[in-house]
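Quick note: the coordinates plus some simple rules give every number you see, no bench work behind them. These numbers come from a predicted model, not from an experiment. Cβ atoms are built from the backbone, for glycine too; each structure is taken alone.
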Structure P
Amino acid sequence: MDARLQSAFDALIGERNVLTSAQDTAPYTTDWRKQYRADALCVLRPASTAEVAGLVGLCAREGIAVVPQGGNTGLCGGSVPTGARPEVVISLSRMNRIRAIDALNDTMTVEAGCVLAALQSAAAEAGRLFALSLAAEGSCQIGGNLSTNAGGVNVLRYGNAREQVLGLEVVLPDGRVWDGLRSLRKDNTGYDLKQLFIGAEGTLGIITAAVLKLHPRPTASATAWIALQSPARAVALLARLRRHLGERISAFELVSRLCLEAVMQHAPAIRDPLPRAHPWYVLAEFADTGNAAALAAQVEQALSDRSGLVDDAVLASSTSQSQALWKIRETIPEAQFANVKHDVSVPVSRVPELIERAGAGLQSAFPGVQVYAFGHIGDGNVHYNVGDQSLVARRAEVNRVVYDAVAALGGSISAEHGLGQLKREEIRRHKDAIELELMRALKRALDPQGVMNPGKVL
């Protein structure tokens, strides 16, 4: 980076917030899975929307590409440079202030660098619930969550990140600031512009702040670990529980026996919750605003009338037991880190067919292959991970089998992790030509120079 440009960055945000050494920039230029790495001219760490706007405007004038970055916990290489052109990383981590909480309006106005867990805690202190919850919540940042339209375990009841937002503040590719920080639940005055930036992975602008929805905080919860014979029975059980318990079901997570065994091998302190092995499990969370004992009784009643769906079940009797059950689910990604991963979705009713169809195709192409299937069966999102390190070199072949099965069932090749670099080319096989052209037209209209997070999504 030449001295003139460095001086300009230093003047905008201070010399110590312009990182240039390889040692300082390495954490920002390598993705979480260590599959993508490329150099950047520098890493910039602004502390305000005005500073972000100044940096983006300068980069636009200089023709330098901008890579927005939150907690860098993504799995598709969307938050790191590609190395295809001069790029800077703009880290939002210093923008971590909660600007306001309006408990009567059930809203919270926050900056993009706030860690998700900190927002959950702040909402709890105000007697409210911020419903977005995912495994990386201790380090991921809300700006990244919104830019990827993150999902997580509570989508079944509360929806994706997109459903948690009322307003946004965004720095546009030319450095102008769009102030859309409205806390209205009804605003029928034209295009819903905030939705353009949610899920766009920083390719249309940088989200710097958001107005988030809050919910009444549940006063009762129950956690159940349920054994069953097949994903088909899990889907049938979900329908049955909904009839008995309605919206009290917050999460409904599918776990295969292979996943549980991988977890216990990876973390020996974790034990099988049930006395004998079963082929499939569901981890279900229930929440209500009533009495905890009453909710537990309702859940027990719903599970006791089994109709042949449930083989066995255990209901957590304490917070620590509930946390232990969730620890199993949260450890699954770590327990089988090096394999071919898929984040796919189909209609809930077709999840069993996806698992069977893709499994048969993989066994035909790779005899003896092991599949680690788990995830948010309640909203149709399956993390379908295949094989071990030896298959990574054949990822394209594995992907084709899985993605063809997903496409045949009317599904999506990215349910909650986005496209990034990983699926940028593959998406062309799955989206309609008109849909892709509309996306490109939006990109050209908002970012004619192509400076915002190039090489991602499109």
Structure Q
Amino acid sequence: MTNGHATLLAELDGCVGPSNVLRATVDVEPYLVDHRGRYRGRAIAVVRPGTTQEVADVVRACAQRRVPIVAQGGNTGLCGGATPDASGEAVLLSLARLNRVRNVDADNATITVEAGVPLAQVQEAAAASGMSFPLSLASEGSCTIGGNLSTNAGGTAVLRFGNARELALGLEVVLADGRVWNGLRGLRKDNTGYDLKQLFIGGEGTLGIVTAAVLKLFPAPRTQVTALAAVNDVAGAIALLRIAKGMLGDRLVGFELISEPALKLSQQHHPGSADPLPGHPWYALLQADDSAPDAPLRPLIEQALAAAVEQHIVTDAVIAHSHEQAARLWALRENISEAQRREGPNIKHDIALPVSAIAPFLGAAERALTRAFPGVRFVIFGHLGDGNLHYNLAAPLGESAERFMDQTAAANRIVHDLVAAAGGSISAEHGIGQLKREELQRYKSPVELDLMHAVKRALDPHGLLNPGKVL
């Protein structure tokens, strides 16, 4: 440890108390590895502030010594965005102790929470007030609101409610020099200049550190209907989406696409999973909600599925008759990522496309990838309603997953070039982090990159906030 580090640590002790400045390897280690185990870094220490003022004090102390800061929430990110680099020159700032629900305003339909509050706790606080916070992710028990906002998280309800960006009305942010911007306004109309909060949402902690947010609430759903439909191809799933939208309007909350390999993998690694419609190449999982207790959602979904059957779009379908059955259907979708983790490494893509471009993309990508990697297996699922696919490639049978991962760069080039050609995005909801930083340079235009660098220089002139991420 250098004398400079020792002096900084003494000052950090004064900011948050010695018990909240973690130095011992056994205490620090869990913070230094990303969720997938792909990235491992080092840090001077892990600092755990408990208030916004303490965050500001820590940032100011680091800024005065030009020490980088990596902010971390629940550490559930998938692109290495909250993992420090290997230099050991950064302070890791854990926001886990900023875990208070500050206010629920039912009349204004808002909730104000600190950055370290787990997403599930926000949902519970909203429900306790008779409202709903609709952001829903598989990791909601451990991911935090600060991380959700910093990556502009999506999830299964984007079709109806939008990404995290659409659910935030105001933010509190600690800037790179330790100043605090209090933008915690619960206003749906505020036309007083630049909408500064949008700079920090999706910024992955590179422009400022989100410490609290005012979030939108919605009437709690009192009627929910979930259905699983089997289709022959993705074009059929898209046709069903169009029919369901026409029947249900904005009561259609989620519409998920699941390939047969993805479904089988989920069932294989989660014994006892539901298996209501075996033997079909593609599936669509849809859910409709309504705040009215007697809303006729089931007849509407039945009509939509019947129309799709008559048009030879849907080959079979099942509608859940209870919350338990609905949960079992949703578990098939939500368990896919964990099943992939258990199966072993695979080449992952989190891409967004215009819905109309998805079927042509899938055909072109399968042809190109099969030529390049004979026997490659496709594990495809995602949020079809908003055009977000999790397009994953598994090693051919008999080939080691680790060896197949050596083909990541070549596979990325095929997939991402096709995505770009179709007007899509190489990152739909997981962010850029370390994983896609170089890819971003390839697919963003020079003008976009210049603008992003200009914003970074303006807000973090010394490059101290989450260095090496995004740009």
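The table below lists the values:
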| read-out | value |
| --- | --- |
| Test item: distance in nm of label points 7 Å out along Cα→Cβ at positions 151 and 167 calculated as 3.1, pick one of P, Q | P |
| Among P, Q, which structure scores highest (criterion: FRET efficiency 1/(1 + (r/R0)^6) of positions 31 and 447 (r between Cβ atoms, R0 = 25 Å, to 0.05)) | P |
| Entry that produces 3.1 once distance in nm of label points 7 Å out along Cα→Cβ at positions 199 and 223 is calculated, selected from P, Q | P |
| Structure responsible for 2.9, with distance in nm of label points 7 Å out along Cα→Cβ at positions 327 and 359 calculated and labels P, Q on offer | P |
